[in-house]
1. Taking FRET efficiency 1/(1 + (r/R0)^6) of positions 40 and 96 (r between Cβ atoms, R0 = 25 Å, to 0.05) as the criterion, which structure among 1, 2 has the greatest value?
2. Taking -5500 as the value of helix-only ellipticity at 222 nm (-39500 (n - 2.57) for each DSSP H run of 4 or more, over all residues; to 500) derived from one of the structures shown (1, 2), identify that structure.
3. Can you tell which of 1, 2 yields 19.9 when mean count of other Cβ atoms within 10 Å over residues 80-87 is derived from it?
4. Taking Kirkwood radius over Cα pairs in Å, for residues 64-103 alone as the criterion, which structure among 1, 2 has the greatest value?
5. For distance in nm of label points 7 Å out along Cα→Cβ at positions 176 and 272, which of the structures 1, 2 scores highest?
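Just so you know, all these numbers are worked out from the coordinates, no wet-lab data involved. As the structure is a prediction and not an experimental result, all values here were calculated from the model. Cβ atoms are built from the backbone, for glycine too; each structure is taken alone.
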Structure 1
Amino acid sequence: MSNILIIGATGFIGHPVALALRRSGYHVYGLTRSSKKARLLARSEILPVVGEVKDLSKIVPPNIEVIIDVSTAYQDVATVLEEVKKIGSGRKVTDPKLSFVYTSGTWNYGTSSDYLSESTPLGRVAPPPDMIAWRSDFERKILESRDILDVAIVRPSMLYGGNGSIWSVFFDPIIRAKEAGSDTAKVLGAADLKVTSIHKEDLADLYVKIVEKLPFVAATTYPVINGIATQESLGAILSAFAKEVGFSGTLQYKEPEDVLQKAIVTASNVSNDKAKGLLGWYPKQEGVEQGMKSWAAAYLAWAEEPY
C-alpha cells in the first residue's frame, strides 16, 4: 500500500501523520479546501487534493489505496463514510478493497478507574461524555462496512506537544494569571485527575504501524487500536507547566462548565497493550510532566506566532 489520502492533513493530528507516512516512503495526498493550505502541503511533499468532503468520491485520485480520516470534523463524519463507501463499492469484486482508517478517541470509554481495553464494550462500564455520545454508534457503522472496506479505528488519548492543542484549556488560565499578576490561576479539573495522553509524534508513528500492517489489522475480529502513551496526574502536569512559565501562585481547580470541558476531564484507565503486542508500537517521547521544559517552550512559541 503506497498511495494514501489523508482527510485533515493540515491539522494537529493529521499533519504529523502525513509527514510520518511520507518519511516512511508512502505517496501521501492531503484533502484541503484552501489553496493556501494546499501550498503548505506541497512544501512538505504531500500532494494536495483541493475540494470538499462531500465531493470526495468525485475528486479522489484513482490510485488511492488507503483513506485516513483524522479531521475530527464531527458534522461531516457521516458524509465521509458514505463517500468512502461509494469509492469502495465502485471497485471490482476481484480488486483489493479500499482501506479506511477512522480517528475516534478514548473519551468513548467514559470515566472509570477500571482497566479497559479495546475489547471492553463501549458504555458497559461508564457512559461516554455527552459531546461524543454518538461516536460508539458511528464506530459500529464503520465496522458494518467491512463487506466493502478494510477498516481500522484508532482511539487516541489526549494529545500533547507542539502548540498544545486541547491542553490550551489548562495552560491558558495559568498564562493569563501570570500576565495579570494574580496569585491564583483557576484551572479546569482536579489535581488528582488521571489524564491519559500521547505525544503527537508517537501517535503519528502508531498510524504508520497500522498502515504497514493494515490488511492484518483489518482482518482481526475487532480492528480497533487505542493510542495511549502515559497516564499522569493533572496536578503534577500543571505544576510543572506553571514552574516553566514562571507562575508561582496557587492553582485553584474548578468543575467543568460545558459539554467540551466535561469531555476533556474524562479519565479512563485504558490499555495500550494491543498496539504494542499486535503492531510492535512503543512510545518514544517523554511524558507530559517529564518533558515539560520542551512542551512549555513549544507552547509559548506557538502562542506568540501561530503561523
Structure 2
Amino acid sequence: MAMNVATPQVSKLTVSPTRRNAFTDHQLVDPPQAAGHELFRATIHEITSPSHRLRRITLHSPSFATYQLSGPDEFFGLLMPQPGTPLHLPQQTKGENLRAAVAEMPAEIRPNLRWYTVRQFDPLNCTLTFDIVTHGVTLEDLEVGHDIGPGLRWCLTAQVGSEVGLWTAHGLWHRAAPAQTLIADPSALPSLRAILEYTQTFAPKQLRDMHVIAVAETAEDIEPHLLSEWQEKLGSVELLFCPVAEFTSQTVRLLQRIDAVEHPARFSQYVWVAGEGDLCKNVRRHCVYTWKLETSAVQWCPYWFLGKARP
C-alpha cells in the first residue's frame, strides 16, 4: 500500500545560547546565504586520531572569535605550505576564485589547496576542527615513495604549531523540509554528524523524520559511535561497508530496496548527499527520477572523484 505523507510545517525554534553564536542563522529554514569569503592564518592546535584511519586536526586563530558558520556542513579551503617551506598566502584572492589566486603564485612558494568540512567550531576558544580519512596510509608509505596526494601527505606530517591558511566558504544543508534523508561516504561523515548535532541542538523533534545512509570501506574510516549513538533518535540508520569502487552501486541497491518495501525514507521531502562524485550523481538521479523530487530538493555536493585529483 502506498503511503501518503502530509507536509508538516517547520516550527519556530527556541534559541540555544550555547551554540547560537557559531551560526549566522540558527533557524536555517532557507538555504544558507553565502557571505563574503575571508582568508585566515591559523596554527595547528591539536592532532588526534579518533580511529586508526582517521586524523582529527584542530586549528586555532584569533580571527575565529568573530567568524560565524552559515550552516553545519560548512566547507573551507585549506592552504598548506609545501614540505620544508614556510606558509605563503596569496596577496589577492581574485574575489570568489581562490584557485586562480593560488595558481598565480610563484611555484616555489605556492601552497597546496584542498577542501574540507568543519567537524566542530568553537568561537569562544577560537578553534575549528576537521577530520581527514587516511585510508590506511601511514608515514611508512611516504618513506617508500608511494604516490600520495598533498592533503594526505600534509595530514600525516603536520605538527602542532605549524601554520596553515583557511579560506572560508559556506554551508549547503537546510532544514526547511522536515522529512529528510542524509547520505555520505567517509569524506562527508563529519558534515553529516555536524548536521545531526545542529538539529539536536536547535530542532530535536525533527530528528525522528531524518534518515541516514553511510557507506565506508571499514568501520575504522568512521568516528567511533558516529552513528550508533543516533540510532534511537533518528528515523533510521543504514551503514554499508564495501570497497570504494562499489560505493555507488551498493548505495543505489540500498535505495532500490528502500523503494521495494516502502521504507519511510522513500518519502523524504529533501535529500542531502555528499562525498564521491559518482555516488552523488547517481543518488541525485535516483531521487529525481524514482522518488520524483524536484531538483531543488536534492542537495548534492561532490567532495572528491575516484581516480582524479581535485585541487
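1. Largest one: structure 2.
2. Comparing all candidates, it corresponds to 2.
3. 1
4. 2
5. 1
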